[in-house]
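> Once you scroll down, you'll see the structures, which are given as structure tokens.
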Structure I
Amino acid sequence: MGKDGFLPVGKIVGAHGVKGNLKVYSYAESVSVFEPGRLLLVIHAGKIEKHFAIKWAKPHGKSILLSFKGIEDRNTAKTLVGAELFIERIALPELEEGVYYWVDIIGLSVFTTDDQYIGHVESIMPTGSNDVYIVKNRTKDDSTEILIPAIESVVLEIDFENKLIRVELPEGL
């Protein structure tokens, strides 16, 4: 997480056109995070912080085109290139039971049902049918990673209070 109570949702990677539009690399799965009227915290070079209201956003290839109120020309838009975009956590929609935001899963410790420590979730890879948790053991010298499918038969428990995931590893892992 970036600042307290805020989650990173993207990074401005360029200016687009002459009317102050921005090209954004989104960390979110859906453009819906960038709904018109929503305020985003923009942090540039770790120093400059400012809130901007979204005018509009739309998919553009693998990125998103975004327009902020108050950014009306290309030169102003260019000053924001490299800035990180953050959303207030409370602005995110509630999820249904058993569905979690990736930011909440990354960093959790992973243990087997017999309390064998496997490592920490370093990242998550979407595969279409299910996500896969990429788990690394930071106490080992090697950079071995274990790929754990995020399915009910493997991930038996996610305990946010104790910051752990309990798994039943499939045969061969």
Structure II
Amino acid sequence: MSKPKPPKKVKLTASLIGSDKGIIRQILPVLQDRFGDIDFISERMEFHHTEYYYGEMGGNLFRKIVSFDTLIDPEMLPEIKIQTNFLEDDYADNGRRKINIDPGYIAMEKMVIASCKNFAHRIYLAKGVYADLTLIYKGRSFQPLEWTFPDYAEEGMRNLLNSLRERYMYCR
């Protein structure tokens, strides 16, 4: 019989989507104050796989991925998602978000993103937050699943996340 034991700490990440690089510069120190030192900020990546955010944030969207030096307990993800939702509201203009912040984490075997939207493959965590199993680590690389968002399935994004996994390996 298996016995419950605490999970290993994981590497906190966040996806930042917006159309204004100024908002990204504003939000980074706030994220760092709340979640610890940022140890990685990606280059700008065009966000073109969906028009989901266009009505609210306009076009010409881009994404940056950040990761944090301090490892977290995976059970902290719902509270972190709620905090990032409050930040999105704080920086909104007339009820329209200027930035989308999706926290998640990297573990040795997977990459998980927090979501407030339920779906068949998402597992409820707490406080209205679900875990989206986005990628699994297999064959020396993160691999997409049938429900993985197209941008996370791209080789460039997976290579970036593989490099964050390597950072995680050396700080555990």
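What follows is calculated from the coordinates using simple rules that are stated; it is not laboratory data. From a predicted model like this one, the values you see are computed outputs, not experimental measurements. Cβ atoms are built from the backbone, for glycine too; each structure is taken alone.
> For which of I, II does P(r) over Cα pairs in 10 Å bins from 0, in percent, calculated from the coordinates, equal 10, 38, 40, 10, 2, 0?
The structure behind it is II.
> Using helix-only ellipticity at 222 nm (-39500 (n - 2.57) for each DSSP H run of 4 or more, over all residues; to 500) as the calculated read-out, with -9500 as its value, let me know the right label among I, II.
Values: I: -1000; II: -9500.
Considering all the candidates, the number was obtained from II.
> Here relative contact order in percent (Cα under 8 Å, 6 or more apart) has been calculated and equals 18, so which of I, II was it run on?
The read-out was computed on structure I.
> One of I, II was used to compute FRET efficiency 1/(1 + (r/R0)^6) of positions 20 and 76 (r between Cβ atoms, R0 = 25 Å, to 0.05), and the answer was 1.00. Which one was it?
The read-out was computed on structure I.
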